[in-house]
1. When volume of the Cα convex hull per residue in Å³ is calculated for each of the structures 1, 2, which structure yields the highest value?
2. For which of the structures 1, 2 does the calculation of FRET efficiency 1/(1 + (r/R0)^6) of positions 116 and 164 (r between Cβ atoms, R0 = 35 Å, to 0.05) return 0.65?
3. Which of the displayed structures (1, 2) returns the greatest value of distance in nm of label points 7 Å out along Cα→Cβ at positions 60 and 532 on calculation?
4. Using Rg/Rh (Cα atoms, Kirkwood Rh), for residues 476-595 alone for the comparison, can you identify which of 1, 2 gives the largest number?
5. One of 1, 2 was used to compute helix-only ellipticity at 222 nm (-39500 (n - 2.57) for each DSSP H run of 4 or more, over all residues; to 500), and the result was -1000. Which label is that?
6. Mean count of other Cβ atoms within 10 Å over residues 68-75 computed as 17.9: which structure among 1, 2?
7. With relative contact order in percent (Cα under 8 Å, 6 or more apart) derived from the coordinates and found to be 6, which of 1, 2 does the value describe?
8. Have a look at 1, 2 and say which one yields 5.1 for distance in nm of label points 7 Å out along Cα→Cβ at positions 124 and 620, as calculated.
Structure 1
Amino acid sequence: MSYPLLFSKKNIGSLTLKNRLVMPGMCTGMANSNGEVTEQMIAYYEERAKGGTGLIITEFVAIEPELGKGVQTQLRIDDDRFVAGIHRIANAVQKYGARLFVQLHHAGRESNSGITGGKQIVAPSPVTCMAIGEEPRELTTEEVKDLVQRFVMGAVRAQMAGADGVELHGAHGYLIGQFISPYTNLRTDEYGGSFENRMRFAEDIITGIKEKCGEHFPVCIRLSIDEFVEKGMKVEASQEACQYLEKIGVDAIHASGGCYEAFDKLVESMLFEQGWRVYLAEEVKKVVNIPVITVGSIREPHFMEEILENGRADFIAMGRGLIADPEWAKKAIAGRDKEIRKCISCLHCTMGKGGGIHCSINVRAGRELEFRGFERTNEKRHVAIVGGGPGGMEAARVLSMKGYDVTIFEKDARLGGQLNLVTTPVPKEKMSWQINYLTNEMKRLKVDVRLNTEASVEAIKALNPYAVFLATGAKPIIPPMAGHDLPNVSDYEDVLLKRKEFSGQKIVVMGSGMVCYSVVGQLARQGNDVTLVEVPTETGSKLEPHTRMRIVGRLQGQGVKVITDHTVEEIRSRSVLLHSEDQQQMELELDHFVFSMGTEVYNPLEESYREHFDNLFVIGDAVNPGSIVNAIKDGFEKAYVIEDIVVEKKQAASDDDMLEVVWAN
């Protein structure tokens, strides 16, 4: 077996887990408006259990729905009527040998009046969360005691539902953590002041659960070992808290970090290196004997094995990695590492819209009921794909799994398309993961990949294709402003593909977004004097604000000057003219100007191809540019339903022919 430690058994309390891989709680948005389990939610959890995960922790579950929810459509466990739904999740998970913990939660000051129906939010003390901007009402002592019982009864109901244990969500600035942290607990009653008093809320919950559910019912607690705010919990204080929690009966510590005021540390962007948060678990392990779970941007099995070998943690929690690939564990056990679809930390799962979890590289995530399997064609059929970017390769992957013979025509010397243009070191590694995964899938599925090859009509006709997919991608946007065609003007491809040499020059870059920042960073590293005129673009709008701030801060650390309140009016041979919103002008000297404004459709073949091929599909950037999300979604969906679309087109053509006959008569 590959990775013997990762896939070895270990206990949490008296509960034996089949391996060390944990799926942590992540909000899916799939509960219905009443906080009940849905069919899609069951299918989502079941797929991760089927894929080999050892322990699955549910998304956070509200123990008090009036003031305690963190999102509008949050699972609930505050009444016996919610037991049946949790029971169905438990059954779906446990039949594969996985175990299920229910994560009990109250948001406290990290809720908001939009969720509470206009009622003032509550907390241990009236300390406003700057990320929320609403002052909470201080809970009375009686209300605190009532919430203790609500947590206890949540655990009782979880046990009734057949769950194997519970996790108390005390991390990320939620209510339990608010009581523990001196930053948010300024109380003077028995639940505030001294260390013991600040621990009392958690202690009363834990001892209450053990009394009601029995000593052998595991209780894990998730904590932010460092809240990453000035007055919040730090490592040393958290070590003391963890020692105390072990003494009162906690069975495991889930070592997380951050809070809403340090959200970039809570759900990390692609700028964070793999496993950057492991040190928090390592510090906890130094002071406790119970198991410690580590979490945070951990993606690769060999990396996990090293964590366990070095005794830095006992279990590894991987959340978004299991959204991206629910079969992660099965593949790692079998040594099929190249087949793992690693999460690229693009944060689409946190920004997706429309009633459920999303993934930019796994279209089935949150849609498992919609795409149950890959029905294979019974006929020998060939599909030609023009373009070997992420959309083209995803279409090829799905078509091959459905039994089609697939040929990709790629005019460049390598696959990957626009993904190859990210050069910032850490994000580049993650983009390479996706390129390498899809490239390996092309080999594994025996896709005929023809690099350095133009897709002529004759070459495609020679394949006698059932269908043709155009995934020709996109081209740089060049706004038609004065001076855009001067010889000292370039686009981002000229820089990233090294079509031109830039060294020791004054360069002004216009744009925003991940590729733009890669351009600026590369030019700065090459010894140029770089100014970024940052203007809104579609690609820039896809970045979370905290991610943008972090990237721009790094660029400024490299000496890049960033101008955010102007836009370009005119490019000249030795300068560029800018103007602000109030029409104030600024002129900057330059040697070279670079556009990095995103992409627009590049689709030069469709018109001519329609004359030769009936079943023609245009996908990805060739129809909706600027996003890996759109490219992969388009490639997957069109390939998945190809037969239905072709039949529909044939039926429509037949109906048109019949109408012509009718009109002729």
Structure 2
Amino acid sequence: MKKTFTLTLLALFLSIASFAQMPLGGATTGCVGGTLMAYEDSVYSGGTWTSSNPAVATVSGTAYYGYITCIAPGTAVITFTWSGGGTGPVSETITVNPAPAPISGASSLCSGTSITLTDAAAGGIWSTFSSIATVGGASGIVSGVSSGIAMVTYTIPDGCFATKYVTVNPAPTGVLGGVSILCVGSTGTIIDTAALGGVWTITPTTVATISSTGVVTGVSAGTATVSYTTTGTCGTATVTHTVVITSTITPDTITGPSAVTTGSTIYLSDATPSGTWSSSSTAVATVSSTGMVTGVSAGTVTISYTITGCSGPVSTTHTVVVSPLDAIAGDVLFGGSPYAGPVTVYLIKLNTVSLDLEAVDSMYAYSSGTSAHYQFTGMGTDSFRVKAAAGNDSSYVPSGYVPTYHTSAYYWHDADVIWHVGGTSDIGKDINMVAGASAPGPGFIGGDVTMGANRGTSPSIPAVGLLIFAVNSTTGQLVQQTYTDASGNYSFSGLPYGTYFVYPELINYGTIAYTNITLSASHATQTAANFVQHTVSHIITPSTVGVKNVTSSVSSVLAFPNPSNGKLNIQWNENTTENGTITVSDVTGRVVYTTAINMTKGTGVQQIDLSGLTNGLYLINIKSESISYNNKIQIQR
């Protein structure tokens, strides 16, 4: 045990000795007049600092840190000796380099002038980091830029430097501003931007007088010259300003465009200051305090600019013609949960050759949370639909909001049709985005969609990327949306118990919903709710495979395409064969077409010919024992 203790103590002594003999740390080079710091790193807190050559450098300090003052060029050894332990002193050698001589030259100059500074030490570089003055790196020429104090530095090759503070005095110059036109008997103020405390004079005094504070009084019609003279360290200077004294003051001519479209803006200006803008009819155009004119409705408006004249208000006018904006425009409104992100808006119209609805234009907007604005221009005369989707491409970014048509339809055939006349404005065509009402629950609905019926090909192939809605049958509320995958499959999960119908939504296609899907504790899952997309007849119907899970079917009817060139298809899905009546009326309620229709059990289509009707909006009613269908249709060729 004693042997072990002896070895441990010896190791400790060796460790302390080794640690104590570490050299000093700190800078080893300095300049005359400067200071350095040395430090020792040990477990001891006391000791003495000494210098081997106090004529070159002195040192002070008692523990850890030594503060070295550089006295003269040369070298000195700085030593630290422990007073309470350690095996010996530690030291380092420092070198003191000569500093340049004090900088010679003037200590002040005027803004816009120069002085030259010099130093007896050769080979140095001049510098300053101030915006008050500049200095030539080799020449030492200092140029005043603005009033203030700048520090100029001269650095010699060994790194030592000298500094000098130079004061830049302001030159006696300035700019006069303020009133430039004045009525006889009125007063106005002249402003000195230099603010150097000068003397005001004016000539001739028969036209105007001026006070010691720069207040001008008009005496008679004419032109007067105001002079402001300042005297300072840098000399004397005079600046002038012209004031016109008149008995009449009128504003300058208004400049700017003379035409604007509704909802757009132009800018007008007038060189005469301190006037006010006004519009003869804010129902046609408004004007801001800065001259910004905004078109409100078609018409002609007079924009006025009014100033205070010698005898009262005086105005000048400018005529602006407001033309209708050839556009369909509105806002995409997110009235449910806020949605901040991209929005794609589509402009859709009927292709009169294929009789299909097609997107003819689209645009991106950005919603900040509650709305995004859209606008389409130059469409000509035609009927249109507009649709918005939360996202920036055709796949749509899931957001809780479904693709929605103006005004708030998520079925294409229920969308409000916009009849646009070229050269006019259809504004305020808002789209109220529809959000699914997703309450959590254990229910599940799934199925697939295949296409191939009427295609002349076999076998059927998956319908990929088809939008599918799950709708609460009782409330009519859309609950969820999804898209078919690469295999044509779709599914809805997390549905609360209740009764639903599933509805594929595809523009130009009539759809028969898969109805009466009841989810309950004993039947929480509905699978094989399958559909077939008939690509020739443009109908999507429930597949006969899997329909056995549906207890009943609801009779339904649909009229398409809409708008139509006159050939209108009536599609139905009936539980039993029924006879019905088709009635078409104009917007005044006058019946313009009527015919009977025999709707056989199951799915069928009958076409009616309305080509004898003129272009316009009509109301269609289809009535049978179980069906009462009403809708608006657009006849367009």
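Quick note: the coordinates plus some simple rules give every number you see, no bench work behind them. What you are looking at is a predicted structure, and each value in this text was computed from that prediction instead of being measured. Cβ atoms are built from the backbone, for glycine too; each structure is taken alone.
1. 2
2. 1
3. Answer by largest value of distance in nm of label points 7 Å out along Cα→Cβ at positions 60 and 532: 2.
4. 2
5. That value comes from structure 2.
6. It must be structure 2, since only it matches.
7. Answer for the origin of the read-out: 2.
8. Clearly, the read-out refers to 1.
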